[in-house]
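No value in this document is a laboratory result; all are computed from the given coordinates. Quick caveat: nothing in here was measured; it's all calculated off a predicted structure. Cβ atoms are built from the backbone, for glycine too; each structure is taken alone.
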Structure P
Amino acid sequence: MDDLLDMYVTKWLHTLMQALTALADPIRREIVEVLLDHPQDAGTIARRFSVSRPAVSRHLRVLRETGIVRSETVAQRRVYHVETAPLEELDHWLTRYRQFWTERLDKLEQHLEEG
């Protein structure tokens, strides 16, 4: 049973790290921001960036492979949508660290105000 749990945790952490790696790129983060407003086709997304269309397609593929976006075929176009589940998992994982740093920064602020 412990081996199964270890395998699950390892897979979950690997998935989170893939999402973090994908979002480390500023163009990919901007693509996600654009798609949060509403789904868009690849051509419309590509026109927003100064990089080539093939480069944007590669960024979209990385986001799709990590599950951050999904695509659907509508007529001759591929329309991209944000998948919130991976982002929610990432946020849940980061909450622990956010709390840690908030507490530390609050203590620092208090110390500086007293000094």
Structure Q
Amino acid sequence: MNYLKDGTYTDVLKKTRDLIHSNYKLLTHPMSGSLKPNQTPYKSVIVTEGCGRIDYESVILIENSMDAAYKFLKFKKTPLWTEKILNDFKTVDLSLIENVIKNPMFNAI
């Protein structure tokens, strides 16, 4: 598990991209949820070690997600939210990931 303490939304996507280029595979979509990259500073993504080769579907997903994130951020930066709002965004991000992990289909992977 990687945690980017002071990382931005795009830092998470970059780290995910680097892992994918090291034979990891995406298990969750990098743009899941209804929050835009310029709304929340938090993003959790689940990857797994691949089968010894690059998963090109994951490469396409992460590259498209990065392009979309940069487009959103180009037009409007993420606001400097209050601590209360930041905690709300953390809760939403955690909830999205917990729902994936609790899904029986996820545990079958």
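Out of P, Q, choose the structure whose coordinates give FRET efficiency 1/(1 + (r/R0)^6) of positions 22 and 86 (r between Cβ atoms, R0 = 35 Å, to 0.05) equal to 1.00 when calculated. Structure of origin is P.
Name the one structure among P, Q that mean count of other Cβ atoms within 10 Å over residues 14-21 of 14.2 was derived from.
The correct label is P.
In this comparison of P, Q, the computed figure 24 for relative contact order in percent (Cα under 8 Å, 6 or more apart) is attributed to P.
Highest-scoring entry among P, Q, by Cα Rg over 2.2 N^0.38 Å, is P. Please compute distance in nm of label points 7 Å out along Cα→Cβ at positions 6 and 30 for structures P, Q and give me the label with the greatest value. With respect to distance in nm of label points 7 Å out along Cα→Cβ at positions 6 and 30, the highest-scoring structure among P, Q is P. A value of -16500 for helix-only ellipticity at 222 nm (-39500 (n - 2.57) for each DSSP H run of 4 or more, over all residues; to 500), calculated from one of P, Q, originates in structure Q.
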